[in-house]
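Laboratory data are not the source of any read-out in this text; all were calculated from the coordinates shown. The structure displayed is predicted, hence computed values, not measured ones. Cβ atoms are built from the backbone, for glycine too; each structure is taken alone.
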Structure I
Amino acid sequence: MGRSQWSERLAGSVSAKGGDALFSLKNEPWIQPMIGSTQNPEWHQERPLDDRLPMPGTNDVFNHTWLVMHYSDRLAQRFRLTAGDRQSLLMAALFHDVGKPATRRVGCRGDGVTRCKELYRSDAAAAEHARKSGHRYDPTFIRNLGHEFVSADAARHLLAGLPDVETVTAIITDHIVIGQAWQPETPERVIREIQTRCQRADLLVLHYWADKAGGMPVPFPAGLDAPGLPQRIEGLHGRFDAGCTVRR
């Protein structure tokens with residue numbers, strides 16, 4: 001089977017099953033590392049308990065991706081997206097954190113006065129550094145710097161041939177930086193740069209909404225209306241040009 005045929009079958013499965021398509025993909029080499037790859041609880045407080053999940057009750061990347069796909073589908077229904085836009089939103093959700101396991105680094109909290117800047121690939125290496133330096137080891141001090149670019153590259157490779165691959169990769173590339181855009185003090189040039197890179201700012205905003213909802217410590221679908229999140233989405237709507245669909 002050629003790459004184009006494979007990507008079309010994947011897109012068809014995701015469109016048909018939504019977030020639950022992830023279960024049939026869990027043994028894929030680009031999905032499997034997500035299982036057990038925990039994230040910083042400062043930003044990821046989700047703990048889904050669905051028994052079908054490989055590691056229910058954890059905030060690993062697999063569980064987060066599953067939630068974001070379900071939230072994306074809920075938003076697609078709420079805003080009556082076309083089938084094509086729904087597929088783009090779901091594919092972006094599927095791939096947005098694929099690069100996290102490869103970029104996962106663990107550090108420590110420093111000596112109480114200065115923050116330690118050392119990051120390590122494994123928990124054991126971080127703990128050893130803390131022991132030798134006298135710093136406080138913290139296994140929750142997790143960073144995935146640059147994961148959005150690794151994720152976008154993976155999507156570009158695996159989805160080659162899909163008509164919406166550029167939309168999907170653009171959403172993934174900017175899904176971190178858009179987190180600054182809702183703040184009034186963010187310069188207008190940042191907004192224009194995002195819009196230049198991502199022609200579908202409306203889908204990017206919806207993805208950001210689903211991504212944030214998927215990190216909330218509440219059961220699905222309550223994350224969409226978690227305290228402060230709708231206001232943040234309204235702020236994003238106000239900063240982007242016509243075509244943004246976040247208003248009900």
Structure II
Amino acid sequence: MTIKSNNKFKINIDKVSVKKGDNIILNNVSAELFSGKIYLIIGRNGAGKSTLMNCILGIENKYSGKVNIRKGEIFEENPTASYLPEIETVPDQLKVKDYLKSFEILSRQEKRYREDLISKLEEEFDLNQVKGKTFGELSKGSKKLVMLLIAFSIESEVIILDEPFEGLDILNKKKLLMILGAEAENGKLVVIISHELDKISNKINTIICMKDGLITKEIKNNKSLKIDYIINLI
């Protein structure tokens with residue numbers, strides 16, 4: 001079930017830096033991400049996009065600076081989040097239905113399973129036909145859709161998707177953007193990490209450009225925005 005949230009919140013990222021050996025992955029990064037919005041974070045490989053998201057999720061905890069979520073006057077360290085990593089390692093011999101069932105059981109135990117939405121997405125993306133297959137039998141696009149289904153299966157405040165369009169055909173990309181738009185309208189904060197710049201959807205509110213561990217520009221999306229302008233910032 002999708003829960004419409006009336007509680008607005010924002011994620012504060014304050015002067016966050018990450019260093020691995022002699023390599024600076026993030027360099028004094030600051031930003032504010034607001035609920036009810038869709039953000040696109042773009043940058044070349046090694047720009048620091050995924051590391052920044054890992055700081056928000058609490059996966060990366062060796063950083064300086066602060067990351068917190070503010071709800072009115074209340075500050076919390078980590079939001080409840082759904083996450084699609086860029087690369088997900090699943091054994092080829094594992095059946096899709098068994099993998100989905102394991103996440104359903106976990107989500108139900110936490111009383112966060114989104115049964116109505118999952119049923120809708122299974123039909124929307126025609127996933128019932130692949131449930132009996134193993135992951136090794138799936139195409140790249142089908143694997144991505146199954147992993148997206150899992151990311152949406154748990155009720156959360158924040159949805160972070162790393163390269164969600166990779167492997168999807170044009171129709172499924174459009175469907176996914178419609179779903180993300182509906183999630184934002186229901187009060188969720190949606191963050192997309194993507195290299196795909198052929199067309200920036202009007203569903204996206206703000207584009208965050210990253211280069212060499214820095215945020216070079218935050219741009220409000222509009223119809224006159226040129227792809228070449230963005231490319232020069234990353």
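Just checking, which of I, II has the largest value of mean projected area of the Cα convex hull in nm²? Evaluating mean projected area of the Cα convex hull in nm² on every structure, the highest lands on I.
Taking mean count of other Cβ atoms within 10 Å over residues 160-167 as the criterion, the highest value among I, II goes to II. So FRET efficiency 1/(1 + (r/R0)^6) of positions 128 and 192 (r between Cβ atoms, R0 = 30 Å, to 0.05), computed for just one structure, reads 0.05; which one of I, II is that? Value 0.05 for FRET efficiency 1/(1 + (r/R0)^6) of positions 128 and 192 (r between Cβ atoms, R0 = 30 Å, to 0.05) corresponds to I out of I, II. Starting from the value 3.2: which structure in I, II was distance in nm of label points 7 Å out along Cα→Cβ at positions 96 and 208 calculated from? Working through the options, I get structure II. Taking relative contact order in percent (Cα under 8 Å, 6 or more apart) as the criterion, the highest value among I, II goes to II.
So helix-only ellipticity at 222 nm (-39500 (n - 2.57) for each DSSP H run of 4 or more, over all residues; to 500), computed for just one structure, reads -15000; which one of I, II is that? For helix-only ellipticity at 222 nm (-39500 (n - 2.57) for each DSSP H run of 4 or more, over all residues; to 500), the value -15000 is produced by structure I.
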